[in-house]
Each structure stands twice: as structure tokens, then as C-alpha cells.
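A short reminder: the numbers here are calculations on the coordinates, not readings from a lab. Not measured: the values here are computed from a predicted model. Cβ atoms are built from the backbone, for glycine too; each structure is taken alone.
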Structure 1
Amino acid sequence: MSIVSWPQLLEKLLEAKELSPIESKALISAWLNNELLPVQTGAFLTALRAKSLSGIELANMAEVLRDACSFSYQGKNSFLVDTCGTGGDGADTFNISTAVAFVSASCGVTVAKHGNRSASGNVGSADVLEGLGLKLDAPFEIVSSALEKIKISFLFAPVWHSSLAGLAPLRKKLGIRTVFNLLGPLVNPFRPQAQVLGVAKSELLDPMADALNQLGLERAIVIHGGGGLDEASLEGLNEVRFIENGQIRSDFIDVTNLGLTPTSNEELKGGNLSTNIDILRSILNGKGTKAQREVVALNTALVLWVSGKEMDLSKGIKSSLETLESSKPWDKFNELKNFLE
């Protein structure tokens, strides 16, 4: 029996009061252990959505989910990077962070990409990678060893967080984004030391940055892109939180200062699964439009920063564009595809 009273906890959320560490962890544990009725789950998910969660609440919840994974990374690569964001910007762009993962790995970063299918009408990272032939349910040991062999792997969230599978139908019926959309980027079971995390709303910058800091990441960037993207954008100013050595710094990134061409987010539109597959394949092969290549290079430069490989964003962009032109990212994708088969 839970040490927490569910009616009292629900009242606390409805009053917008902060949950204690015990309460935050108890609620997530209750979902993992199927202790809540569907009507309770619906009420809690709605109340959590209405309340603005703090970074420490999110971090406490994320810790429980990460600890619940049945497999942990034991490899020799001690510095891993993730490029998973919250999604939900409604911009229907192509799969930018997925392309960034393979470009980053081609630049020498070890990338443990955590991702899922789309929960909306968009095409998620898992959807587009599966469409290109990537196996999503490879054994844990194979997914892990890919990091040692080829510096990239893809962790399909439902496989690694199978204990939450029972929530999926109810979340779908609710038809709204829930706390799990925020927790997704925080619960990579390989516990990367660095991350670039995009958020769709500027008010999420501080709590998500605080959560990453609470979880002990050495370096990270949380970014809200110009024009409302949950990626670094070529349109307008990008609002950023830099996390380094336990400190959080606020700043803006202006692409005009980085030698990039200001471009509307409309130029980054994707489409259905087939369209997004074609775009990703094209970009990884060094093709695609100028805007597509530049937005991928910009976001890759952020990954190079958090990995410590390139502290100058302009140089990181230049290196990323050169890597894109070489078609090495497509070779890297095929390496991973063949390794997981």
C-alpha cells in the first residue's frame, strides 16, 4: 500500500503546490506498479498538465523511471550524448534531431539517441528510422555494444520503458500532451553525461534545464528555437540555457552572427512518413536544401559544444557542414542498421 494518499495528492496538484520528493516518486512508482485506476490516472495526468512542474519534481520522477529500466549501460564509452527533445511545437518539420544524431556521430561524438514514435500527426524519430530499415527491438546488449563499435545507437523508448506500456491507450484517449512528454527526454536509460534538449515553449526552458542539472549532467543545452521550434532555428533569436559544471547560464543565439542565412521555419517543413524518409536520406547523403543542411549543422554544433569537441559554435557549424557534404552520416546510419540486424 502506498504511503501517499491519492485524494490528498490530487488536491495538492489542483492547488498548484509543489510535490515533495517522496510524493513525486510515489506517483511514478504507482504507475509502474499498476496501482492506479484509469480514472485516477486521467485525473493525475490532467492535474500535472495544468500545474507547471519544477525541475526538481521532474528530476525526481525521471530518476524512478531510469531506475526501473532492466538494462543499464556498462560500456567503455564514458561520455555519451543524447539529442532527444520534447516535441510538440506543431511546426511539422522534418526529423531534425534524428539527422543531427548521425551527423554528430560522424563528427566523433558518441550518441545514445533516445526516441519514440510520434504521439501526434507528426513523424517521430522511431517512425522515420524504422522506415529506413532500422531495427527498433534489437537485444539490449546489441544496442549497447553499437556505442562501442560505431559511436551511435538508438534506444526505442517503449522497449526500454516497457512497464509504462499500459498507459499508452489512456494517454492516447486523453488526446493531450502529458507529463510523460516532458519526462521522455530525461529518462535515457544509458544516463548520458551531455544532452541537447529542445523545448516547444519558452516557459519550459528553466524547469528542463534545472531537471538536467539535478540529474547530474556535466554539460547540456536546452533550447527554444526562433519561431517556436523545439530545435535551434534559422528564424529569429534562439533562447538557450547552457548547463555546465552545475551552473545554468541564459543566453540567445542569433544565426546572423554565425554565418548562416536567416530562413523561415516554413522552409523546414516535412510531411508524411514517406516524405520525411526521403528528406532524411537526402540530408544524410549530403543533399537536401540549403536551409535543411544549415539547420542540421546549427543543431549539430550544439552537440559538439556539449560533447566538448568544439567550443566555438561557428567552427562547429563549419565542421558539421563539411561532414554533411562528405555523406559520412549516411554511411554511419547504414553501419548502425547493419549492426542491429
Structure 2
Amino acid sequence: MKKLRYFFEIEIVRALGWCVVRMPRHVLLAFARLVGTLGYYADAEGRSTALENLRVAFPGQMSDQRRREVARDSYRNFARNFAELFWSPRLNAENLSSIVSTEEEDPEACAEAKEKGALWLTAHLGCFELSSIIWGIRGIQMTTVAQDFKNPGLTPLFQILRAHQNHTLIPQKAAVVRLIKVMSRRGSVAMLADLNIRPGRAATIIDCFGLKNSVPKIHAMLAGRLGMMILPAVCLPREDGGYHVKTFSPIRPNGSVDETESVQLCWDRFEAEIRQRPELWMWMYKHWRYLPSNEPDDAYPSYANASIRFQRLLSSFDSKTPRPESK
């Protein structure tokens, strides 16, 4: 039964890919909006998670109706994100400027990154799948860790799309070693910053919408040890159907800015953007899985659970340490 289901999943994705890449952009956007709306109503569990996340992230700031609207539009944005990924083979140097506008808070740092390499960081915000593709078209070749799907037949289909513009995808096994080699050669690496992971050596805790969250610190660790800058960036949809890529000022982890502080500084860039346009973030994902022991239950989502490992990690550093400004 599993093999049969996997077979149909692969064929459906192939068929969708064949259709989507041939769509005019106005049809593409309408199609993604329809799929996202259907997904919102069909996915009861994800919809419930999104509404809970919005409740705790914006306490007393959103009506029930507004939370439903943001959650629905989050599904629409997610559908558009993957529709754009399938359409991305049609994106090239000739049509890029008509679809994508760019903004660089520190043009000199961006120029340095293109020449000497950097760790480019984004979040599950806006059209995050297009970010590395756009950077590739602009001449920045990147290495990123490939996502493995439960259905192994889907993995190569998405790898082909994500390796657009000669990006290098590496497997998750021994990924850190491969990334260190790339960065040691002054190559560029792309990562996602807003993943929730189990508390442990690879994690740190940051303030995320006023709540404690266990997230990876690998980007800060690698950049600090290899003396490279972190460039946070977002790819946000425009009203005309195009995108605006915004690259923030760099974060340079060093002896005076530790890994946790660097991770927090990176997240603060993204949270500011999410607060302005909350419908562009993936609210259906379980961002806050762990409940601090000294917090009331209703301050966190109903799916959050107490964790000894999380509490141990939480008490291992002083969350009141002042945050330094990035340079």
C-alpha cells in the first residue's frame, strides 16, 4: 500500500510540475491562492496549530476573525511558495528585473560576500524557496543541505528544482563537515533559521515573539569559528505579483558576540518582518513545542509540553544578558 501511495504522489507532483511551469503568472498566482484556500479548510490539525500560534504570538492583539484570516493567508502564501518553485525554471537573468526588486541595507557587505563567501540566512517567510534561486541568478553559487522526503522518489524531483543555477545540494548525513569545507574555501552557504529542534548540544534558546524557543545554532557556530559574516535576507511578495528581496546588514559573530546572541540577532531581523506581514510566515508549523516550567500553560500553545532537557538548556544561560548591536 505504501509503495502504491508513493507512486501516485510522485506522478501527481510530476503532473503538477509539468502544468505549473507552463502557466502564465496571473494564472499561477490564482492557482496557488485556490490551492492554499483549500488546504486551509482541509487541514484541520494544521489550521488549529496556526490559530494557537497566533493566539500566543499576538496576545490580545488579534480578534478571532483576524487570526483566521492570517492563518488562511499563511496557507495561501505557502502554496504560492511551492508553485513558484515549480515555475522557477522560467526565471532567468533576462526576466529577473521585471519580477524581482532588491534592497541591500549594506551594499559593501553584500559585495564582500559575493567575493569572499558568506552564510546566507533566511526563514520560512514569504517565498523562501525562491531566495537561493534568485541569488544564484545574480551570480552567487551556494551550497545547501538537501531535504529528504519520506517518499524517496520525491527527493530527486525537488533537488532538481532547488539546484537551479548550479547550486550544490549536499545530503543531511555528515552535512556539517561538508559545510565547513565549503566555508573554509570561502564558498557561500544557505540555511534556514526558524527551525524548532530538540534541546541539546546543537540547540540554543532564543526569545521568539516573547516566548522561549529551542532553535539551531549551527549558522552562528560556523560563521564564528570560520570568521565569516551572516547575511539575513527575505524574499517578500509584492502586490503586483513580483517579489522584493531584502538583504539586511550583516551579523559578524566574534569573541564579543556569542553564538546565542548571534542567533537572537538573526531572528530579530525576521521577527520584525513577520510582525509587519504575519500572513507570510508558516504559522501551521509547531514552533513552540516546549513549555518552560515557570510559565502559565495558556502562555504557550496547547501542543507545548514540559521537557527536562529544555528546562536544563533554559537554565544554562542568562536570558537577561543585554543583546549587542550588529556591526
Which of 1, 2 leads on FRET efficiency 1/(1 + (r/R0)^6) of positions 73 and 233 (r between Cβ atoms, R0 = 25 Å, to 0.05), largest value: 2
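Thinking only about distance in nm of label points 7 Å out along Cα→Cβ at positions 97 and 201, which of 1, 2 has the largest value? Don't skip to the end; give the middle numbers.
Numbers: 1: 1.7; 2: 5.0.
Looking at the calculated values, the largest one is 2.
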Ranking 1, 2 by mean count of other Cβ atoms within 10 Å over residues 129-136, the structure that comes out highest: 2
